[in-house]
Structure P
Amino acid sequence: MSFNVPDLKYPYEALEPYIDAETMRIHHDKHHGAYVANLNKALDGTEFAAWTPEDLARDWIKLPEALKAAARNNGGGHYNHSLFWELIGPDSGGKPSGALAAAIDGDLGGFDAFKTELTKAGLGRFGSGWAWLVLGADKKLAIVSTPNQDNPLAENRVPLLGVDVWEHAYYLKYQNRRADYLEAFYNVIDWKAVAERFAKAKS
């Protein structure tokens, strides 16, 4: 198969009590697994099977009409989730430091303002989608939201942190309380990993 679900770097239960083990197991194995299975089914045997998940998330519009939906939805789902697992983890949370913290202060008005805007983006996304901290083409940080499995890459923005606000990311523990899930999410952000993406994107 061309695409595979990456292994988690931590056990399913590692993000307790903020994200429960059963949600992590279903989210990673079943939901992410379905995106990958559907992506392989659609693209195997085509030249696009050699594309990276990042290529698909950014340039799905360039594919033939018959493959666009699969690349956009399943390719986007694969890329978004692969990134999601990398940017959360145990013994995380707190606040960023160094250059990323300075950029959040300068571009977004400080960490508290960042949290307010990211939460607002997550709550304001009607239905399913993502809230993002991104680096724009102007090298400034911004908060954006995308529907379904769309990704800021398609808008020439580099995703630094993504919050999955599909119900499958939180419903077992939080039911319809998306606000509670978003508040808990700040406790599992791996700011070191986010800062590494920021440094790479800035260079």
Structure Q
Amino acid sequence: MPKGSPELTAARKEEIMDACEQLYRNISFKEITLKEIGEVTSFTRTSIYNYFQTKEEIFLGLFQREYERWCKALEDILNSREEPSREQLVERLAGTLADRELMLKLLAVNLYDMEENSRMDRLVEFKKTYGRSVELLEEIFARFCPEWDDNTRHSIVISSLQFFHGLYPYAHHTDKQEEAMKQAGVLPVQMTVREFALAGLSRLLA
């Protein structure tokens, strides 16, 4: 790790992750290389190694940042002075997911690649953030769904996490997938992440 203030190191990591995110909007995970990431930052590929050892570590950092932002949104719900109805709670939770499509895409498409090719300490830091998101869901349901016992609440949290894995791919089909479904006579469901989240959470929280 190069010498410098923690603030400077954090800023450089942010720049690298921003570049990765920019590329990921237009090309696939497999197509992105450290060289390409370096071309859209002020760093050379060699300099990037001072902060991340692999492309997957950059993506894992980006993934963790997305989870941190989701945790902040969940904390806002939890700390609200209002007492939302069940329908309003579903709306708010669905909104937090609709705002984090990048998180859902990484979760559904590239989770194993990121985790397999990142150092253990980086993975542990990510898992802590992920764990915090699970804790927040538990706390939200404990506060706003007090009629659920511990087993019910835990079951709903687990079911919700499983459901979140499928949100992005159901809402976003590639051109190849669309053509294959057309040729197979399968009618794709055209719904946004928010619409899928509303439908699924409404059933889970009913």
Structure R
Amino acid sequence: MKVLLVDDHVLFRQGLVSLLDAQPDFEVVGQAGSTQEAIGMARNLSPELVLMDFSLPDGTGLDATQAILATEPGTKIVFLTVHEEDDRLFAALRSGAKGYLLKNVAISKLLSFLRGVQQGEAALTAQMTSRVLDEFVRLEPARRQPAPTTPSDLTTRELEVLKELVTGASNREIADRLVITENTVKNHMRNILTKLNLKNRREAANFARQLLME
């Protein structure tokens, strides 16, 4: 597996080179000490795996990850960093990284994780996996629920159309009462359903009744 190392600490990189090149299934093809070097080397060397530090002199590993994956989407990127904050972990995974490991990881575990990535697995410790799952559980209810809406999202005309629904009026009747065309009423209805995250005319009428009761 061809590996590109991205870290601004030369001594740390050299240690990784010695470790990985001693393995029969890894070959370090390049070393980068900055975001721009990482992007350029990834394009020129086409590594299968990039070990990415989070903090770099000219940016972050997130910047490099997004740029590399934009042109080399098949590249597997694993963060190897001292930063263990949740926000950095989640940001790294959202950017497309296949793993997030801390630099205090044992050598045997590091090699095992990297071989797992080669097989399509994620490089995450049990603790990191637990934090990711906790975050997913926390966000899932909000993801399932439509965004909250208020009548203020509607225009004056849309509010007029909405209130007419309470009477059970048809599009034709609403058009006559508001002195607009029936097609205009239909357009307003589509906008109302979209803005209020409603499925149909009946739900819109129920919303209008609740609005009038407030």
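All of the numbers you see were taken from the coordinates with simple rules; none came from a lab. In this text, all values refer to a predicted model and were calculated from it rather than measured experimentally.
Supply the structure label, taken from P, Q, R, corresponding to helix-only ellipticity at 222 nm (-39500 (n - 2.57) for each DSSP H run of 4 or more, over all residues; to 500) with the calculated value -17000.
R
Out of P, Q, R, which one gives 38, 34, 24 for Cα extents along the principal axes in Å, for residues 70-173 alone as computed from the coordinates?
Answer by label: P.
Upon calculation of volume of the Cα convex hull per residue in Å³ from the atomic coordinates, which of the structures P, Q, R produces 140?
Computing volume of the Cα convex hull per residue in Å³ on every structure in P, Q, R gives 140 only for Q.
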